[in-house]
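Below, each structure is written out as structure tokens.
Just so you know, all these numbers are worked out from the coordinates, no wet-lab data involved. For clarity, every value in this text was computed on a predicted model and none was experimentally measured. Cβ atoms are built from the backbone, for glycine too; each structure is taken alone.
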Structure P
Amino acid sequence: MSEHKISHPDMVRRLFKDPTTIHLTPDQINLLHAAVGLAGEAGEVLDLVLKDEASRRDGLVNELGDVEFYLESVRQALGITFPCLGMDTQSQATPLEDAAGMSVCACSLLDAAKKSAFNGRDDQLEALHTEVFKMACFLDLVRSHFNITRQETLDANIAKLGARYDGFEYSDEAAAARRDEE
């Protein structure tokens with residue numbers, strides 16, 4: 001036991017917010033769902049960039065499309081209607097640095113969504129908007145390293161999810177079955 005007379009596990013048990021006291025609005029749930037998805041997909045992009053495989057580009061097109069899906073979900077949850085501003089620039093950083101930047105951005109966005117939803121912090125809206133903009137920029141930079149266009153990622157995402165969901169209507173059954181991966 002430390003000088004604080006409490007073990008770390010006991011402290012966590014006492015301080016972790018009681019889930020029965022958490023009451024989220026549908027908008028907060030949408031934002032958190034989108035932010036969790038975005039963080040996961042950004043991590044998958046980073047994982048692919050770390051690999052030096054010939055098939056990496058196809059995987060990146062797929063995963064960057066998933067990032068676009070969740071980024072658009074975040075935009076919709078926040079009521080952001082501006083289109084993604086494609087950047088016609090080459091990054092001065094390495095692909096790994098830009099993919100890591102995208103991952104960090106996604107985690108920062110998730111943290112701001114958490115603070116807003118679970119801690120009632122209304123001061124997070126600016127941070128959320130900033131991270132959405134930065135994510136769009138990092139997406140463009142990562143794509144530029146691999147000569148992937150935004151439209152290519154959007155088209156691949158539409159094709160994949162069209163194969164998964166009949167008529168583009170969500171269902172838990174279709175999500176679990178993942179027919180597009182057969």
Structure Q
Amino acid sequence: MNSEAKAKTKPDAGVEQQRRRGEQGQPTPAQVQARREVERALEEAERLRRERRYQEGIDLLVEALKFGIEKAKIYFRLGNIYFDAGDLDRAEYAYLRAIEHDPEHVSAHHNLSVVYRRQGRIGEYVKLRKRALKLAQRHPEQVQLSAEQLQFARRLARGLLIFAGALLGLLALVLFLLSRF
């Protein structure tokens with residue numbers, strides 16, 4: 001076999017490296033890029049929703065679905081846009097799909113219950129609202145602190161630690177003095 005034929009049968013080193021990354025649970029560069037694109041689409045669609053440019057936001061999110069990741073987030077955002085646009089049937093469909101991809105998506109359950117209430121489907125509204133409340137108790141939202149809030153919390157914790165240390169030192173001193181008498 002000549003060297004040209006050997007080169008054609010040997011796997012590309014870059015492809016092999018990406019395959020190994022995927023096996024080890026590390027995202028490939030393509031996966032990282034896809035995640036960035038989806039996050040960008042979600043942010044842009046939210047901006048478009050606030051500007052009432054619903055169809056542009058819908059088109060952007062439908063395109064983002066092609067990446068095959070973060071589907072629950074994308075369908076949830078689609079539901080929000082359809083709801084704001086007054087298309088309750090499509091909002092219902094989108095929220096149901098979000099729940100299908102993430103059965104514990106508290107906000108999707110809540111928003112779907114609101115759709116049912118607006119549609120006059122009170123029995124379904126009550127049932128789903130209760131489910132959303134139970135999910136919220138089991139899976140509380142994680143709070144994201146701003147940089148200022150985080151800095152304040154650190155200063156407060158540092159101050160409390162210094163105070164606790166000083167109090168322990170004072171207690172040790174009092175115990176020492178009492179033991180001498």
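When distance in nm of label points 7 Å out along Cα→Cβ at positions 81 and 129 is calculated, the result is 2.9; to which of the structures P, Q does this value belong?
Q
A value of 271 was computed for volume of the Cα convex hull per residue in Å³; which of P, Q is the source structure?
Going label by label, the one that fits is Q.
To which of P, Q does the computed value 24 (relative contact order in percent (Cα under 8 Å, 6 or more apart)) belong?
Structure of origin is P.
Of structures P, Q, which gives 20.5 when mean count of other Cβ atoms within 10 Å over residues 33-40 is computed from the coordinates?
This figure was derived from P.
Could you figure out which one of P, Q the value -22500 for helix-only ellipticity at 222 nm (-39500 (n - 2.57) for each DSSP H run of 4 or more, over all residues; to 500) was computed from?
P
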